[in-house]
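*Asks:* Structures given as structure tokens follow.
Every read-out reported here was derived from the displayed coordinates using simple, explicitly stated rules and does not represent laboratory data. Since we're looking at a predicted model, the values are computed, not measured. Cβ atoms are built from the backbone, for glycine too; each structure is taken alone.
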Structure 1
């Protein structure tokens, strides 16, 4: 077999999604919101500094991971950010996170946690018999869904 036919039959390598990056005007604050909400952990070196110490990573770029997994969320510091206005289309959401819980009782628990951490409820379909869900905005206005699935 010649080289051309070998390379033509081998599957092309594909890129893997490593993380979703959210722009934010306060990387540490938004990372802490998602860390607490989803039980994520900081990538080594991105942990918060001791009280009163400088936080150069928190003013630039932070990464969170699911414990024991490679995939995560990252936070990139920006000077200004327009909040999504979803469901109003003036400022589209452009991206949102879908998350799941096992049942309606867990949806209720996550609702209380999300609000206590600073999320804003945008849509409540918790009583939908086909697909119970709630849509929130994080403290910077990025929408995310929590649904039973």
Structure 2
């Protein structure tokens, strides 16, 4: 396949496809978080506070900020899926961010002002699996590939 076809996105590496798919899922989740009915108790949604009782699919506590973070991660996934090295960075870096968010959710008191995202137990478990899953994709889908070299 020609270099032009690869640049045009017709031939994607598996890690690029994974980053694109993860990005699309984040976009979908971000949009769904703003849809009443899909998000229960929608009227209680706040910008950023633990008082938001809005729950995506009736399970995952969300706020405007939480939804915007999902949208931002989605846009980042789409943008960084353009090259294999950027896709790997997205999956590894995003996975690390979600693991930090998981730890944060475990440490804070869910009824305190520190829970500004907001997070609940379901979110914490999801963040753990997202973090581990994204890192696993970034590692497994690039295993055995030579690291890109930078010009000196």
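*Asks:* Once Cα Rg over 2.2 N^0.38 Å, for residues 19-82 alone is calculated for all of 1, 2, which comes out largest?
*Replies:* 2
*Asks:* With relative contact order in percent (Cα under 8 Å, 6 or more apart) derived from the coordinates and found to be 26, which of 1, 2 does the value describe?
*Replies:* The value was obtained from structure 2.
*Asks:* Could you tell me which structure in 1, 2 was used to calculate Cα extents along the principal axes in Å as 63, 50, 35?
*Replies:* 1
*Asks:* On to the next question. 1, 2: which one has helix-only ellipticity at 222 nm (-39500 (n - 2.57) for each DSSP H run of 4 or more, over all residues; to 500), as calculated, at -18500?
*Replies:* 2
*Asks:* Moving on. Given a value of 26, 21, 14 for semi-axes √(5λ) of the Cα gyration tensor in Å, for residues 43-122 alone, point me to the structure among 1, 2 it was derived from.
*Replies:* 1
*Asks:* Matching task: 4.1 is the computed value of distance in nm of label points 7 Å out along Cα→Cβ at positions 11 and 139. Pick the structure from 1, 2.
*Replies:* 1
*Asks:* On distance in nm of label points 7 Å out along Cα→Cβ at positions 51 and 91, which of the structures labelled 1, 2 is highest?
*Replies:* Going through 1, 2 one by one, distance in nm of label points 7 Å out along Cα→Cβ at positions 51 and 91 peaks for structure 2.
*Asks:* For the read-out distance in nm of label points 7 Å out along Cα→Cβ at positions 59 and 131, a value of 2.0 was computed from one structure; give its label from 1, 2.
*Replies:* 2
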